[in-house]
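A.B. asks: The next part holds the structures, each set out as structure tokens.
Just so it is clear, none of the values below were taken in a lab; they were calculated from the coordinates. On a predicted model such as this, the values are computed, not experimentally measured, just so you know. Cβ atoms are built from the backbone, for glycine too; each structure is taken alone.
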Structure I
Amino acid sequence: MIHQSKSYIKFIRLSKNRHGVHSPFVYDLVTKCFNDKTKYSEYEILKTHRKALRSDPSTFEMKDFGQGSRVFKGSARKVSSVVKNAGMKKKRQKLLFRLAKYFKSENILELGTSLGLGTVALSLSNEFAAISTVEGCPNTLSKAQHYFEKFNLHNIQIHQQLFGEFLQNTSEKFDLIYIDGDHNGERTFGYFNSLLKNVHNNSAIIFDDIYWSKDMTEAWQKIIANENVTVSIDTFQWGLVFFRKEQAKQHFVIRIG
């Protein structure tokens, strides 16, 4: 937590809003996506889905293959408590929806389904989208799938596998990749290296919790230094990287309202 606090102070000092961005690609992304105030009709479905999860009193046994929880003790989890204490926040869920919509992403990969808050946002972003979501814990995935079916979301393909296993066996190219489920820096850097075969010029990868720990921040620094990454954006909670060969290599630290 000390690392996060110190990192946030530094982030505030370095961060800019759209007026400090001298890149047409990133300026448009900030103004037309990050700061988009449109009340999309899909937000109501996100709200209804979240409400259903928050009112679900059932419990399940969670097997955590990542760094574990800073909130929960033991493996028993109540659905409503997971959403309340560890689920993706409303603002970030809407932003994930907007990002997938803005880039018109069709082939999307999510590493870390959890209870599906991010998955649903990605599913609703584009009628032509196909979502592959990967989760190691079968009980968590079963809960998420129940709600995917309940909300008639038929463009989601679930994979009950460890991230490394899935990445080893896929050669697909993805437009958008969202990684949230393993806050181990060394493994995260490994996922990034594995994914280099699965990206194209217009792909984007979003890393969650880049300041979770020192080793996650170190992994993020190595990722943005990689020669394949041209544009990188630090929003504090998320780190975004792009592979646009037509762009000069640039890094941005941007506040999201």
Structure II
Amino acid sequence: MKRARFLSDGRLHHGEWREDEGVLLDEAGRPHAPEAVVWLPPVEPRQVIGLALNYSEHAKELGLEAPPEPVLFFKPVTSLVGHRAPVVYPRGVEHMHYEVELAVVIGRAGRRVPAARAMDHVAGYTIANDVTVRDFIRNMYRPPVRAKGWDTFGPLGPWLVDRDDVADVHDLELRAYVNGELRQRGRTSQLIHDVPAIIEFVSSFMTLHPGDVLLTGTPEGISRVRPGDVMRLEIDGLGALENPVVEEP
């Protein structure tokens, strides 16, 4: 099932996307045209935890070595927006870019979860855009909270795909387009730390709660975006997440 959260007629709905019909159904089974609703992030996490440099080729394009263990950062929940919501380009910045990422949503709380049982704690998957301003990725800005934590810098969606509806989460292609031009492509088979390893590592020191989101990293191919651009991120079987870039008022 593809589970969605959206606003329609001034009301919040928890429904599902019907691929074959091209409609959103709310909790009462009523159809809603996808272009007529306000899409929301499909989950409301307590915490969003990201991995940096989890694809070796991405590390190389930045002139860095892949780290021996997961390198983590927190993405503020205040950054989250849904499909089609505008991403605001901050005044005065020089280099802002997209990052297409597989987002893992936790379905069952866990602490010290071994990799062998980690997938039992997964509810499903969605697409994340870990929008980043590279101006603020220097030693004085580590961890990269200012680079990644702006309001609107966390598009998530368009829906949550149930874990069992994804045959092999480690064999999905990720793509990022800007104004229809393919800019980024990779496969989850290239992850340095796979989903069970990520869950085992993070839960070794903190409790993961239902709804929490793990961002698994981005492949090589990042490039600048500017106001007026439209970012479209795709992952096989998970749909397409699209967001325009707008100037800060």
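A.B. asks: Given a value of -2000 for helix-only ellipticity at 222 nm (-39500 (n - 2.57) for each DSSP H run of 4 or more, over all residues; to 500), calculated from one of I, II, which structure does it belong to?
C.D. replies: II
A.B. asks: Given structures I, II, which gives the highest value for Kirkwood radius over Cα pairs in Å, for residues 79-198 alone?
C.D. replies: Once Kirkwood radius over Cα pairs in Å, for residues 79-198 alone is worked out for each structure, II has the highest.
A.B. asks: Can you tell which of I, II yields 15.2 when Kirkwood radius over Cα pairs in Å, for residues 127-238 alone is derived from it?
C.D. replies: Source structure: I.
A.B. asks: Matching task: 3.6 is the computed value of distance in nm of label points 7 Å out along Cα→Cβ at positions 55 and 223. Pick the structure from I, II.
C.D. replies: Only structure I yields this read-out.
A.B. asks: Oh, and also: Here distance in nm of label points 7 Å out along Cα→Cβ at positions 103 and 143 was calculated and came to 1.8; which of the structures I, II was it taken from?
C.D. replies: The read-out comes from structure II.
A.B. asks: Okay, next question. Of structures I, II, which gives 18 when relative contact order in percent (Cα under 8 Å, 6 or more apart) is computed from the coordinates?
C.D. replies: Source structure for this number: I.
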